[in-house]
Structure P
C-alpha cells in the first residue's frame, strides 16, 4: 500500500513542489521510499522465524543468540483457534534452569533484560511451514541429535555482515530514488493547477495572479507561460524585460522551450542586453534538453556565420541532431549541403534522401529542391519531380510557383497552358522580395502577352480562388 503514495509523490512531483516546497517534498518522498523498500525486503526476503543448527534453536527476530540444546528441558506445542476461525500456533521452549535471555527487541530488553526466564514462547502462525505438533517433533529429533554433541561456538550476535550490507544498500537506494527522480525531472506536467487551467481556457486576467504565485513557488511551466504572455502582450501590457525575467526563471528550472526563447531574447536584445555568447549557451541548453528547433538554430547560425564565426563542422553536428529529431528544416539544409558539396563530399543520392525525408513531412522548400533535382533526371523522375513541384507551389512557396509557371509556359513534355502559367507567376509575384522582383515582372509580362482577354479573365478567377494547401 505504501507504493501508492510513493508513486503519487513522484508522478505528481510538480504539484507537490508548489504545494509543499522542495525540502518537504524531498523528505516525504525519501521516507516513503525507505518504508516501501523495507516492507518489500521483508516480504520478498523474509527473515527465518526459526532455524535449527548445531548451536541450538535460533529465533532471529526474538533472540540475539541461539538457545543451546543442552539448556532446553522441554518443548511444548499449543494450538488455539480464534473467534474468526484463525489458527494460532505457539512453541514454548522450557529451560532446564531459569536464565537471563539476550532479547533482540528493545522493549523486551527493558522489561525482562535482567530477569531470569523459565521459558521462551514464539508464535509461529503462517510464517512456519509446519503446524505446531509437527514442529515439536522436528525439534525433539534435533534435541536428540545435538544435545550430546560437543559445544560449538555460537555465531556472532545480531544480523550477519552480509545481511546488514544488503539492508544498508537497499535503504541507500531507496533514499536516493526521490533525489534522482527530481534531478532527471521525472513526473507528469502539473495536473491540479488552477492557474494553468484558467490560462488554457483563455481567462488571462484571472490566471495572472495565480500564475505568479505558482511561478514564485517554483513551477517552471507557470513561469514559462508568464514569460510568453509578457513577450507577446497577450492579455497584459507587452513587457520584454519582465518576459525575459520569467523566461530565465523557467529556463534555470530546466524548461526547454523557455531556454530556447531566452536564447532568442539575448540574440535579438529583447528585454535584455544583446549577448550572442549567452544566447548560444541558452540555445545549447535547450538543444541538449531535446529541442530540435534550438539545435537547428545553432546549426544555421554556425553555417551562415550569423553573428558568430562560421564553422561548418559544428553546424553539421547540430543540424544532424535536429534532423535526428525529425525537424524538416534541418533535413532540408543537410540536403542542400550535400547537393552543393559544402563541407561534405558532393553526393546527390544523400541529398535526395535528406530532401525526401523533409518533403515527406510537408516541407515546401524541400519539395521544391527535390523537384529541381528530379526534373533534371529521366522521364520517370521528371514526373515525380513535377508532382513535388506542384505540392510546393500549392503550399505557397514562391520559388516553386515561379518554376511551375515556367514549366507550364514552355517546358517540353508538359502540356502548355498560358492560363495556368499566368496564375502561378502572379501568385509568386505576391510573395517575391521587392529588391529582386524585376526579372519576375518581365516573365509575367511575357506570359500575359500570350493570353487573350477571355483567358486573362479565366486566370484572374483562378488566382482569386486559390488558397494555400497544407499537405503532410
Structure Q
C-alpha cells in the first residue's frame, strides 16, 4: 500500500533546511550521487499509517488545548500556531472561525507576528466571515505586511472601485513612504490594475523560453495559472538550450503546485511562489519533517542572493551577516533584475514579483517534495495536491506500511536538472493564463518547440 504525498503548510515556514549539508552530516550530494539515487533508498516515518496518525492525533490535541485557553499570555503565545495548524491539517474549522472572530477586533494591539498569523488564516479559510471586521481593523494596522494581508482579504470578498480606493486612501494615511516598500508597492499595483488586465498583456511565451539568462546553465521553467488552486507544470531547459527529454524522446515534465495554504500574493511571507527569476545554487536535504528526505533544488530570490550569485551560480558561499544583507539590497535595482529577462518581458510587471518578494525579505522558497497525507485536503480544488508555505512542490508517493518512498516526481525533477552534469542554474516561474484547470504539456508545447527551433 502507498499514499500520494504533496506540499503542505510548514508551520515554521516553507523550509528549514541546512544550506550546505544533509541533517546526517553528510556533504551535499554530488551530481553522480544524485543521478544514482533511487526512491527506495529514502523513507520517512511520518508517511506510514502509524507515523502519520500519531502526529495527527498529537497536533489536534494541541490545537484543542490552545483554543480552550482563557485569554492571557499563554493563549497569545499558542493560538497563532494553533490556527496555522488548523489550516495545515484542515481540522477544527468551527473552533478556528470562532477564535478568529473573537480575536481580530483587538489584533491591532498585538505584535505584528500575532497579527500576521491571524490574518493569514483568515485569508486562507474565513475571508467572508471576517470581512465585516476589517474596515475597523485596517486603519489601525501600522506595519506594511499585516496591512497588506488584511487588504488582500477584504479584496477577496469585495473587489470594486470604491473598495480599492478606500484601501488606497488608508494605505497612504498609514504609510507616508509607501512607495519605497515592496509589499505596499505590490498592493498599490493590485489596487490600480486588475490582474486579468495585466495577464492579457503577457509577452510571447516563446521569447521567455528561448532567452538565455546566462549561457551554459540549466533552467527550470515552472508554468502556473494565475489561480494557484490548480497545479502547474515544470520543464527543464538544459545548459545546451534544448529541453530535457525522457529516454523515449518525449519532453520531460512533472506537475508542481505553487500555491501556499494562505493563497496570499508572492510578496507576502508564506504566500504563493512569486513569479519571476530565481537562481538555483545546488541541491540539499531538509531537516523539516514535512519536506522529507528527497533532495530539493535550492532556489534563491534576488536580494536573498546577491547579484554576484545570479551571475555565477556556482559561487556557493557568500556572507550572510547583517552588513552583507544590506549590501545585497543596495546592489539590487529594478534595472539589475530586468537584465535577467528578455527585452519583451522587462516591462511586464507581474514578472517583477520575485524581485519585490526578495526585497520584502522572503527566502528559502525551494522546489521540493514532502510527506503530508493529502487526504487532509480531500474535496478541495487542489486535491490530490496540497498547498505549501510558498514553495514549489512535486508529487511523491510513500508506502503506508513502512514509509519508504515508492515514486517521486521531485527526484525525477532533480535528476532532469542535473542531467547535463551541473547542479546550479536558474528557475523561472511564470503564470500563463487564468484558466481554472491544471497546466498540461499541451498548454506550452508549441512555445517550447518554437523556442528550440529558434536556437
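We did not get these values from a lab; they are worked out from the coordinates using the rules stated. All of these numbers come straight from a predicted model, not from anything done at the bench. Cβ atoms are built from the backbone, for glycine too; each structure is taken alone.
Structure data summary
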read-out	value
P(r) over Cα pairs in 10 Å bins from 0, in percent, for residues 318-429 alone derived as 17, 43, 29, 10, 1 - corresponding label from P, Q	P
Comparison of P, Q by distance in nm of label points 7 Å out along Cα→Cβ at positions 294 and 334 - largest value held by	Q
Entry that produces 1.3 once distance in nm of label points 7 Å out along Cα→Cβ at positions 54 and 398 is calculated, selected from P, Q	Q
When mean projected area of the Cα convex hull in nm² is computed for each of P, Q, the largest belongs to	P
Given 8 for relative contact order in percent (Cα under 8 Å, 6 or more apart), calculated: source structure among P, Q	P
Of the structures P, Q, the one that -19500 was derived from, the read-out being helix-only ellipticity at 222 nm (-39500 (n - 2.57) for each DSSP H run of 4 or more, over all residues; to 500)	P
